[in-house]
Structure 1
Amino acid sequence: MNITRKAFQTLKEHRYAALVAVFIGLVMVGPQFAFRWSLGAAYNGVYMFATPNENAYVGIMHEIIDGHPLVASMPFFEYKDQIPLLPATIAWLYALPTLLLGVSLYSTVIVSKFIFPAILFLSVYAFVYLLCSGEASLKAQAKWCAIVGGLLVVLGFDFVDYRSLAQVLSGQIVRQGFLIWGRPINPISGAIFLFIFVACIWKLWQTHSKKYFITAGVMLALMMASYVFSWTLAVVITGLIIILNMCRKNFRVTRDLMLVLLIGSVLSLPYWINVIRASQSPWYEDASKRIGFFYTHTPHLNKFLIVALLLFGALSAYSFYKESHQIDKDWWWFSFFLIISGLVAYNQQIITGREIWYYHYVFYTIPFTYSALLIILWHVIQPLFPRLWLAIMVILAMSSIAVGVGTQYQAYHARYQEFANRQNYRGFINFFNDAPKDCVVLVKEKNINELSNIIPMFTHCNTYFSPEVEGVLMPPERIQHNYMTILRLRGVMPTTLNDYIQSNKEEVALRLQFELYRTAGQPDQKLNDLLLQFPKMYANFYQVPFANELHTYKIDYILSEDDLAANVKSQLPGLTLVFSDGRYYVYTIQ
């Protein structure tokens, strides 16, 4: 009863934050309900998955539901029950309602677009409020500051991409994707865990309570077992606070924070054991490069962090001039570490020589930096210039809402017809869901990223070829074989291969030898050597009967967008049409 009463009092005290959280949830999920309502009876369950790689994330959830809990290979049949390079920890949270209650997976995903962004807002709100609240007379203002922090993070995240934002405002480009916090699994889960973690670290720094270091330890373990970009930042900021408190000889805080690191490491031990076992695979090096791991000592200068640090320094200098003891406060150090932790994470490879796709750190360095700047504005500007501070808060809040709502609105209208047309997928989706589970489908399509991702996302089948090869422990020869299969299915002959390569250089490079760092402009000698050998490889591939080559790996069906060409059919004796709706054709192959 006391817990219920306390929860009600907390809700009443922070009712405006709760209302804004509901508003944010509606902004995030609104396009899904509008889309379903507008289509009416024409809606066939293919919702608007318009965030990057969302189809792959939902495909991972589908694998769990289909009885492959490790999800070592979301698209391919052959490797799915081996040790995974990237365990599907958070995907289990999405799969459980289906496994336990029979709820539709896609309903869970859509509802999560409301719940998780709202939780993220409340997590940011709680953290910023903790570092801003002080005098009882200013608690109301501190709450509004925290609300602005949550709005900035969830709806105003894209402020830092000022070039794209300027192009959107001038009408040069139109947003094609929804806000990133609407994407399932990552980065939303890592952001929630990270802000709960830093809130607990702050409380642990200020008080001594078991509930804080236990909660922080659990959050750290969840981050460690799911997303490297969140837990590394968490470890860096914890380490910085430990160093500060050791210098201050505050050994209680040092002990508690080291205990948090210990709890997180112990609870995430199954993950680390999995990583060690995966690293013993002969395909580990290739797979790790496909998720962006490479060796370098090159430093990275993030302009946003540098500008934020300069602004933070200027406000700190002004505060020191006005009140010299101000910058030695705990809130100042914590805010400072929020920015510094990002710079450390971006540049740790200077010492270690190892880096993993640092571009994804922006998911967390931007929210951390927003929070740090709001906190120092509260402590430095609000007491001296309350009207200026209020004006800044109003501008930031309204701008965040405008950017967030505008992005959702633009993406909805830009992609509406595309997803309305995708309702036509229901025919072959139903066919493959009635087929034996774990059947394998080879897809011939105009857009190499579309139907191949639909199969594992909406059906119980696997794909023969998939662009989603990141993190799958498999031989690189499989990637090359699959791409040659697609070329042959498209009617490309050895004599026309060079012309095809010249017309599709980016596709060939991306599908033949996928290593993520190449897309960042890094040299790839392995790809260059492979391109020189490729014409001969393809000629040898073409000399073998097509059906024989296809059966190098498991295959049950061919799905074709438009009918197969006659010259392709002639290479596949025993091809039998088993489904067609006039748009898509499904064949069995002997």
Structure 2
Amino acid sequence: MSQPAGPGPTTRPEIAAELYLRTLSEGGVDALYAVAGTDFPSVIEAYEKAGSSGALPRPYTVPHENLAVSMAHGDALRTGRAQVAMVHVSVGTANMVCGALNAVRDGVPLVLSAGRTPLTEEGEHGTRTRFIHWAQEMFDQGGMIREAVKWDYELRSAGQAGDVAIRALDIAEAPPPGPVYLSLPRELLAREVPPDLPRRKRTRLAEGRPDPDAIDRLAERIAAASLPVIVTSNSGREPGALAALSDLVEAWSIPVVQFNPRSVNLPFEHPMCIGFDPQSLLPAADLIVSLACDVPYVPAVTTPRPTAEMWEIDRDPLFSRYPLRSFGAAQSIVASPRAALSALRAALGEPAGDRARRVADRTAQVAALRARRMDRAAIDRGRFTAASASAILAERLPREAVVVNEYSFRTDLAPFDREGQFYGFTPAGGLGFGMGAALGIAAADARAGLRDRPVVAMLGDGAYMFNNPVACHWASAAHGLPILSVIFNNRRWGAVRNSTLAMYPQGAAAASDGMFLADLSPAPDYAAICRAHGGIGETVRSGEALPAAIDRALTALAGGQQVLIDLVIES
């Protein structure tokens, strides 16, 4: 992810804001998602001076902080490089926190930045000139977001603006990647900096290889196991990891469970893909490999075989930022998924002799398991439900479509089979992610000239409201980023109701169907919100009407219009 140094130092005077932004661009940043305030004058001046030169990250005006972070998140998912969101002082930072939690749990590199109330009360260029400059100051502005980022810092010298930008990028992209936070005082951004400041380059990070002895021990256990199982959530995020996993599990007939997937880890139609829930499988497994998976199973509902060993593979296999996580692995291997899978494949070689016979027997066993666990014929197409709607969407959307799922779409019904085809909701569960991430993905694709891949945000009705939809639809229209938003509208918080009924199935809450504090009726005309921003909005009330609505949506997207389909499904 490191970038070479840019051209030599400029000879004209520049202000620290210019140095900061130019250094970000030279360091590999493509976009800046900005929610501007009174701390932005020097940033605005820097962009106006740069004009259309392309020397600074492309700016996107965004009317809400959660949207800015989510767009940067989606953009970074697509490009593989840290992108930037910048907001207004303390109050903007407060609105950033949910997005930061999503990014840190999702392992996505971002530079989250905010202006800081002027340090001085008079006398200096950029000093306090508005009454809010007193009330918006905090003793520790970064403190409110510190637990949600890898590193935070407040700029203390204008001349260090470039160095601080480089350090922020280096730390954000260092494995395991994640967000960082910078606060930038208004006077410092406005100060002139010497034109001959030394230009620091990005640090090139060489990621270590997995321990060969640990790989050999795990290879021996896989070869000796009767039913080894790999449980993964996000190994497919790393380029090349999907192919490496496919190669390994095909050669050794290892079944794979994609539990709460956030990427395509193995093609969903692959013969070794045996579903998305480990609950009924792990009691039979004699070896469990947790691969890039923070929660390989839920102990309260799943009990693995007592004699089964569990091994973990990840850049941070202990997920050390999680306060409590007690899965008791026999050994954890610190490595990227692709590196570990490639090393395992080399260590295992090809099965021969008794091992080959065991693998052949397991191939038949896995085929039987897959037939039972991946049966899609049981979906009742006569009812308009989340399941039947998901099946129709999966069949009708083109294979090149990119799907961002915030809860409601049934990913197990989709034929996803390639990298970058699907992005799941973050494990932090911070609602209001899906539309912004889809817009960020669309922005990255547009800059790359890839406008022929439809980007689809799948949302529950509650999630749609959390996305600040007016801000999202405005950003889509303002920046020419057409996406398709699909709302699974069941007029309820499904997660709240389901959790209540699971804990108190015979309780007082069950008598009212668990709807207390979960009822989202009456539902507004969601489609009208999209139409108000120049898009196309449709309300669909049956499975029979959905295919034609999808076709119309794809045609509109190809013509540059955003679309919303409101699916009024059964509660």
Requested in this report: State the single structure among 1, 2 that was used to calculate helix-only ellipticity at 222 nm (-39500 (n - 2.57) for each DSSP H run of 4 or more, over all residues; to 500), giving -11000.
Outcome: 2
Query raised in the report: Can you tell which of 1, 2 yields 18 when relative contact order in percent (Cα under 8 Å, 6 or more apart) is derived from it?
Result: 1
Report task. Compute distance in nm of label points 7 Å out along Cα→Cβ at positions 314 and 562 for each of 1, 2 and report the one that scores greatest. Result -> 1
Report summary line: Re FRET efficiency 1/(1 + (r/R0)^6) of positions 338 and 354 (r between Cβ atoms, R0 = 25 Å, to 0.05): value 0.25 computed from one entry in 1, 2; matching entry is structure 2
Query - Structures 1, 2, by distance in nm of label points 7 Å out along Cα→Cβ at positions 178 and 290: label with the highest value - result: 1
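Computed from the coordinates by the stated procedures, all read-outs in this text should not be read as laboratory data. Keep in mind that this is a model prediction, so the values were computed, not measured. Cβ atoms are built from the backbone, for glycine too; each structure is taken alone.
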